[in-house]
1. Here Rg and Dmax of the Cα atoms in Å, for residues 95-182 alone has been calculated and equals 12.5, 36, so which of P, Q was it run on?
2. One of P, Q was used to calculate distance in nm of label points 7 Å out along Cα→Cβ at positions 7 and 199, giving 3.2; which?
3. For Cα Rg over 2.2 N^0.38 Å, which of the structures P, Q scores highest?
4. Tell me which of P, Q gives 20 when you compute relative contact order in percent (Cα under 8 Å, 6 or more apart).
5. Can you say which of P, Q returns 1.00 when FRET efficiency 1/(1 + (r/R0)^6) of positions 79 and 111 (r between Cβ atoms, R0 = 25 Å, to 0.05) is computed?
6. With FRET efficiency 1/(1 + (r/R0)^6) of positions 63 and 191 (r between Cβ atoms, R0 = 30 Å, to 0.05) as the yardstick, tell me which of P, Q scores highest.
7. Out of P, Q, choose the structure whose coordinates give P(r) over Cα pairs in 5 Å bins from 0, in percent, for residues 255-350 alone equal to 2, 13, 25, 26, 20, 11, 3, 0 when calculated.
Structure P
Amino acid sequence: MSDKPTIVFLGPSYPYRGGIASFTERLAREFQSSGFNCLLYTFSLQYPSFLFPGKTQYSKETRPEDLKIKEAINTINPLNWFRVGKELKRLAPEFIIVRYWLPFMAPAFGTILRIVGQNNYTRVICIADNIIPHEKRIGDKILTSYFNHAVDGYITMSAQVKHDIATLGINKPVELLHHPLFDHFGGPVERMIARKELGIEQQGGLMLFFGFIRQYKGLDLLLEAMADPRIKESGYKLVIAGEFYEDPVKYTSIIKSYHLEDQVILFNEFIPENKIRYFFSAADVLVQPYRHATQSGVTPLSMHFELPMIVTDAGGLKEMVIDKVSGLIVQKDSTSIANGILEYFMKGKAFFIPALVQQKKSYSWSVMADGILAFWNKLKSEKNAK
């Protein structure tokens, strides 16, 4: 047993897929590399299948042998919450890192953490991806309040989420630590090799929209920008790489009505980890046309591959882009997005790379881990002072 503190991670990890699971596993490895004992408590059931909008919740990757993962939490079984809570109460880790991105998780997490808190020892740190959900529902505030009462403090990865916490009147310590770069999907490959791997023959400018597709991400705005006569004449193409989490007809209808079939290359699937590098290496720019956002795991992924970004002036997206230096920030409408695309290709990718390379040095996993440890020590000191 390590003489370092035990850290329990509460939230998605293998066998579940997605950015939060990848983040949790990478952060656990960072702590383990310093000798910490890390236990990952993931779900035995995350969402009932009828509530999940994608094709599958599960990863096709092999199980990570270097991580201690327990499939423990059933989000719809209160008896399970009490059992897991009592188990973690007895385990008495120094602190728990819990992820919060959706009020649906509040009853399970809130109950488990309330029980753990009875040991008067374990501190609970929430990494809040969203505190106000993108798609709001009746009862969200009540559920979030229930969860909040079991948390000692919050880590946010954007100023927007920190602001949202204040808006809800949550009176808990909050620390802003920016999302580290996803650096565990390999390095970039040569541009044309990547395009060949993806079956893309395009020689000219290529844009990338990456990640699952929902209304708030504004893909329709980007498709309308692609219909701009200036973009159509340029020959630039767009790769859409991600699974639809809503009816794709909305988007395919835009493609058809504007005759974009030759301009848009669609990969309608969850992109496996071993393929991610090819999409970011094949593209000349990542476009994130979001209507609203907190932060996005796609942004630091793009930064890792040194792929500049065009992002809308939405929430935390703009916090990781230095406008007209390491990328471009545009307004949330199709004309502004089209203007940004034209400006980007006029300047050229090489124009943005030096600043992007310098900027990415600030977003390391060691900075995130050190920040969490400092926050934990702060919470301990405040508790002892009371």
Structure Q
Amino acid sequence: MKELLGNYQALASWSESRSPRSLSLLDGKWNDVDAWKTQARGRILELLGYDPPATPLAAKAHVVREHDGLVTELVSWAQPFGPRTEAFLLRPAGRSESLPAVVALHDHSAFYYFGKEKLVESRDEPPLMAEFKAKTYGGLSWANELARRGYVVLAPDNFLWGSRRLAEDTVPERYVQKLEQERPGGREYVEAYNDFVGGYESFIAKTLFLAGTTWTGIMAWEDRRAVDYLLTRPEVDPRRLGCGGLSGGGLRTIYLAALDPRIRCAVCAGFMSTFAEMLPDVVRWHTWMLHVPHLPALMDLPDVASLHGPSPLMVQCDRDDALWTLAGQEKANDKLSRIYARMGAPECYRGMFYPGPHKFDAPMQADAFAWFDRWL
């Protein structure tokens, strides 16, 4: 197999092999888990480089409807920059006690036009969304499925998706000419918008890096802000908070669970590997959301995920997932198992492998929900 850097692949492999991973708990110098977590979290936050000005949430509820035993609210809150974040909040109807809550984190999937809608049922769901859910989520709206089990579920848009989209009329016209030829909101327009942002990702990342911040930092900060909102809700038991998501939502799960101790339990689906196994080829599939300069010298991806420990973590992998090598998923699973064992909590980590391609289908959802039921 030819590798992405061709005759310079040896350079990348050499550099990766020299990474000391000095902030891995498996580095022999760490004997105090709490001290390790404090130092590692602080260093990650420094590398993420995003600490925006204080901004009141100024939360609002826009639409409330009850259907099929659930109350669904469209809510929003302010951000330091750009439009307000919109989210769906789902809860069982007729329940007065405090309930466990889960932040449902939408995927990347090069599908930017919609965010939260990928996880939540809609009265007038467009065919394009139904097709996407059939391929990616087994035709299910998993936020609704989880809410029916007795959870409050918050599904927020993240930076550059849905309500937080990049406004096409604010960027140079030469990049959005195809959009101007389509009817806003139609299938062709949505597909053209997804193509536009997909091609624009490198510009976004370059600009953020040059400005001294990272896409990952903004992503992780906005997800922690979603937890801030969730804790304003009287229906939520603050001692029983979880998060989960597929693919880009799995990446978001890793960082939210690692950096926010309010998260008690997490499920990461379709986003786990060692960095070394990504280098030869599969890195080409992955978003700039993943990349934090200099982090790989300090921690591998499973090391970042392990900062959630010893709180419960489930990682779900698809054996035929083209976005990863199977070896990379297996090595990451082994490392997480060893780290949780070193914490004295081997039962709090579970790695699961499933047949088939990149997805979070009904069997995977059932295992994820059972994990939440066990720990929340």
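1. Values: P: 12.5, 36; Q: 15.8, 54.
So the calculation was done on P.
2. On the way: P: 4.1; Q: 3.2.
Value 3.2 for distance in nm of label points 7 Å out along Cα→Cβ at positions 7 and 199 corresponds to Q out of P, Q.
3. Working: P: 1.01; Q: 0.96.
Looking at the calculated values, the largest one is P.
4. Values: P: 14; Q: 20.
So the calculation was done on Q.
5. P
6. Once FRET efficiency 1/(1 + (r/R0)^6) of positions 63 and 191 (r between Cβ atoms, R0 = 30 Å, to 0.05) is tallied for P, Q, the winner is Q.
7. Going label by label, the one that fits is Q.
FYI, it's all coordinate maths here, none of it is from the lab. What you see is a predicted model, and the numbers here were worked out from it, not measured in a lab. Cβ atoms are built from the backbone, for glycine too; each structure is taken alone.
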